[in-house]
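Structures given as C-alpha cells follow.
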Structure P
Amino acid sequence: MSTSRASPPSCRSPSAPDAACSRSWSRQASRGHCPRPGRPAAAVLASSSACSPKSSTDALEAPVQRTHDRADQLYKRARQVIAGGVSSDARRADRPLFVDHALGAELWDVDGNRFLDYVLGQGPNLLGHAAPLVADAVSAQVRRGVAYAAQHELEAQVAERLCAMVPAAELVRFNSVGSEAVHGAIRLARGHTGRPKIVKFEGNYHGWLDPVLYSVHPDLALAGDARHPTAVGGTAGQPRHDADDLIVLPYNDLAAVSEVFTQYGDDIAAVILEPLLCNTGCITPRPGYLEGLRQLTAQYGSLLIFDEIITGFRVAPGGAGELLGVVPDLAAFGKAMAGGMQVSALVGSAEVMGTIADGKVAHAGTFNSHPVGMAAADAVLHQLDEHRDDVYPPLNATGERLMAGLRAAAAKHGVPLLVDGPGPVFQTYITDQAEVTDYRSFAACDRAAMARFHAGLFAAGINIVPRGLWFLSTEHTADQVDETIAVAESVLSSL
C-alpha cells in the first residue's frame, strides 16, 4: 500500500461490435475509436482511422472543443420520465454523463467525446469495459436461458471458486447487488447471535437500505463529538428506531471500540466496516486496528463483518481480507466479481452461514444466482484466480505509476496533493494534513479544490469519481497513464 503526499515549493457500440475492435480486442485496438453506425465521422473526437492508437502527445497538442448538445437533450428528455433525470442519486450532476459505449479503459459519451475512464462503473470493470471473456460468457448463457428461478451448475461452480479464493468463505449465498448482501449479513449476525446492536463507523457506506444508511458523510454540525458520534440518518423516510440498535464510532480508533464493548458487549451482534475504507477517500487501517477488531469481537462473541463490495477481488484475489491478513466471520462481495454484471455474494464461516442453511434466518430472491450473472462471475473469477500473476502485479504497477506521477505533478506546482491507496484503487485529497485516517480528517480536506480538480480533469477527458477516487483496470496502458499525468499536471498548474 502506498501513502504519500506531494510537497508544496473505438470502436463500434458493443451491441454491434467491429471484428477488429472487439472480438480481437487488444489494448492497442481499444485506444482508437470508430464511429457508431449512422453517426457522422465529424462527431468523433479521436482518430478517424478505425482503431488507430492515440498518443498522449496527440491529446495534448490537438485539443478538441467538446460539445454536449446530445447529452443536454437526453437529460431534458430523461427528466420528463425519470425522477431527477437519473436512476441513482450517485449520478446527480448539473450535466450527468450520458455514455454511448465503452471499451477497455476508455468510454465515449453520446456527443462523441472520448474519456480515459477511472470510474469503471464505480469499480466493477477490473478487466476493462466490454471485456471479451465477460461478453462471451454472457452471450453464451443468454442463449441457454436468462432466468430459471431454479438451481443450476454454474452457481455451485462459482461458489466453489469463492471458497477457494476468499479466506473467510466456507459457505456462500448469492444476491444481485451489494446492498442486499450487506443487509443479509446484518440480519444473519443478529439471527445467529440473538443480539440486537450493530457497530458501524463514520464514513463507511454499506448500501442504501435503512438499517445501515447512517453517518456516511454526515453534516458535522449534526454528527456530535468525534469520539462518540451521533448516528445521523441518510434520508427522509428512514425509520428513526433503526438508530436505536446502531452504534456509530470513528474509524481507525480501536480504543473507542474497546470502550463500547466494555459497556455494551453482551448486546453487540456484529461490527461491520470497510476494511479498506473506499467510500470516504481510500483510507488504510492503522497497524493493529483490524487485528484488534478481530480480537474484540471474538472475545465478546460478536461477529466481524467485512464489506468488500469495492475491495473484493480488486486489491487481491481474496480481497482486502487477504491483503491485510485478517479473516472476518462474514464478508460481502460484489462489483468486480462479475465484471460489471449484477452479482453479489455473502460468504462466511460454516458455523455462521449454517443459520441460513438450517432456515432459521431467511434469505431469498428471484434473481439470486442469476444464470447470466453467474456465467460472468465464473469467467471473471477463473481469470483472476488461474492467471493471478498476470493480473495483479501489472495492475499494481500501473496504479503505482499513476500515483507517483500525480504526486510529482502536484509537487511541481505547489499543490498539497495527498495520494493514498494500494494501487488498483486510490484517492487523491487536497489537504495540508499529513494523513487522512477517518471521516473527520476527510471532511477537513479542501473539497472545493478537489471539485475544481475533478472538473478540470473531466473537461479534458479524464473521468474519475468526483470525490477524488480512482479505479484502475488491467486495460490501462502506460501511455494512457502518461496521458493522464500530463492532463492532471495541466489542471494542477491552474488550480
Structure Q
Amino acid sequence: MAWARKYQRPSFVIRLGTRPVLVVNSHSQVSELWLRHSQATGSRPLFHTFHNVVSATQGFTVGSTPAGASCQRKKKCIGKQLSRRYVDSQWGCRIVDLHSRMFIQHHLRKSVSSSYYSRTPHDDVSLLRPAQYFVLGCALHYTYGFRLHPYGPHSSLADTVADTENTIIRLRSPLANYQDYIPGGKCLAWLFSPTAQMAAKSRDIYMGQFMKQFEVDFARGSESAMSCLLGRVYSDPTSSLTSSEIASLCLSMVSAGLDNIALNYDHLIGHLARPPEGYKMQERLFRELLSIYGDLGTAWRKVATEQASVYALALIHETMRYFTVLPLSLPRETTKDVVFAGMTIPKGTMLLMNAYAANHDWKVFQNPYSFFPDRWIDENYNIVPESTLRHFAFGAGSRKCTGVALALKELYVLLCRTVLTFQVRRPVDPNKQMIMDPFEANSCPSATSFEPKEFKVWLRRRHHPGSSELRHEILFG
C-alpha cells in the first residue's frame, strides 16, 4: 500500500526469488482483473512446501487446487453442497442451531450476574477459541455427520485440529516459505520443513479418524451420516469423483473457515466491546431483532432459520471489509496471456490481490478506515447489492469462496444469539481491549491471515423481559 501511494501506481510487479508477481491494489483494477478476466485468472500457483510437503498425503484442498478437470469436478460438487438449498435446509439450520447453542451454553455457565462494581479480570474472556470450536463443530457435522463436543470429551481433539490448521494456513502464505523461490531450494527443504511435516502428520491422523467414523456410521445407516455432505456424495449414483477428490472436499470443509469465520466474529465482538459506539451498535441490533420477532424466545429460534435483520448483515459485511482477514487474499495464476492496464500479463504469472487495500480504497468507500456498518444499507433499508458496492473478503471471480452462504449463516446466527443473550462490554484491564488497527494487532505478519493478539471482553448477562426464560430454554430446553 505504501508503494502504491509513493509511486502513484495501483499495480506493480515484485520478485519473489526469480518469480515475478503482479500485485494489484485498487478496487477498480481488482474488479477488472479478477472479474472481467475471471477464467484467465482462475488457477492457483504451486508451492513446494505447501503442495509437496503439507499436502503430500491428504492432497490439496479445493481452493488450493490448480485449474483443470479435477478442479472443475470438485468445485461443481462443493458448490452444490454449499448452496443455499442445503445450507438453509432443515438439516443445515439444525446444525448451526445446535453448535451456536453449545457456544452460548458454555458462556452462560461461565458467566455470573455480576455488576460493574464486583467484576474482576477473571470475568473477562477471549472468544476466539470458542468461536473456532463453533466453526469446527459445524464443519464436522455438516461434512461427516460427526457431532463434536469441544467442551467435553473432544476438547483435546478440537484443540489439535484448530492448532494444526492454523499452522497449515500460515504455511500457505506466499510470503512464509522463501525457500520455495530459491533456485535449488527444494534440496534445502529439510532445513525449513519440519513444521510442515509435523502438521501434515497431525492432519493425517484426525482426517483419518473422521473418515473412519463416517464410514462406520454410513454402513449402519445413521441418519446423520446419510444426510451429511459425504453421505449425499456417496449416495449420488451420478457422482464421478475419485476417492482423492472426495478427500479434498473433506479437507476443504475442515480447514476453510476455521480461522477466517472465527477471526471475523472475534473482530466484530471487539468492535462491539468498545464504548460508546460499540455499545450503541449492539443495542441497535438487539432492538431490531425484538422489533422483527416481538420477544426474545422467538428471536432466538428464528435467527437460526432466516436472516431478517438488515443491521446484523451490515455489521458482518463491514467487519469483513474493515478487517479483511486475508489481506493479500490467496494467490492466483494466469492460465493464458491477459491484456490488462496497457500491459500483457504472460501465462503462468502469479497474481496477488491486495484485498485490504482494495477494501479501503477511498474512491469506493467513504472514510474507509472508519467502522461504519450503515454504508451497506440503502435508502429502502436493504443491503446494498453487490453490483453497487462489493468487498473482496471472499475473493472474487471464478475462484471466489464457494462457502459464502454457510459463512454468512454461521456469522449471522452466532452474532445475533450473542447479542440476544449478553451485553458485550469492555474488559476490566484496558490493555486487554482489542487493538483496532489489524496491522498493529497482528501477531504473525508473514501468515496468510491476520492473527490478532489476544484481547478479551466481558459477556454480561442480559436482564430484559424474557431473559430468564430464554436462559432456561438455552441451558435446559
Given a value of 2.2 for distance in nm of label points 7 Å out along Cα→Cβ at positions 136 and 336, calculated from one of P, Q, which structure does it belong to? P
Assign the value 1.5, calculated as distance in nm of label points 7 Å out along Cα→Cβ at positions 96 and 272, to the correct structure from P, Q. Q
Starting from the value -14500: which structure in P, Q was helix-only ellipticity at 222 nm (-39500 (n - 2.57) for each DSSP H run of 4 or more, over all residues; to 500) calculated from? Q
Given a value of 20.6 for mean count of other Cβ atoms within 10 Å over residues 328-335, point me to the structure among P, Q it was derived from. Q
Comparison of P, Q by FRET efficiency 1/(1 + (r/R0)^6) of positions 120 and 304 (r between Cβ atoms, R0 = 30 Å, to 0.05) - largest value held by: P
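Every number here is computed from the coordinates shown, using simple stated rules; none is lab data. Since this is a predicted model, take the numbers as computed values, not measurements. Cβ atoms are built from the backbone, for glycine too; each structure is taken alone.
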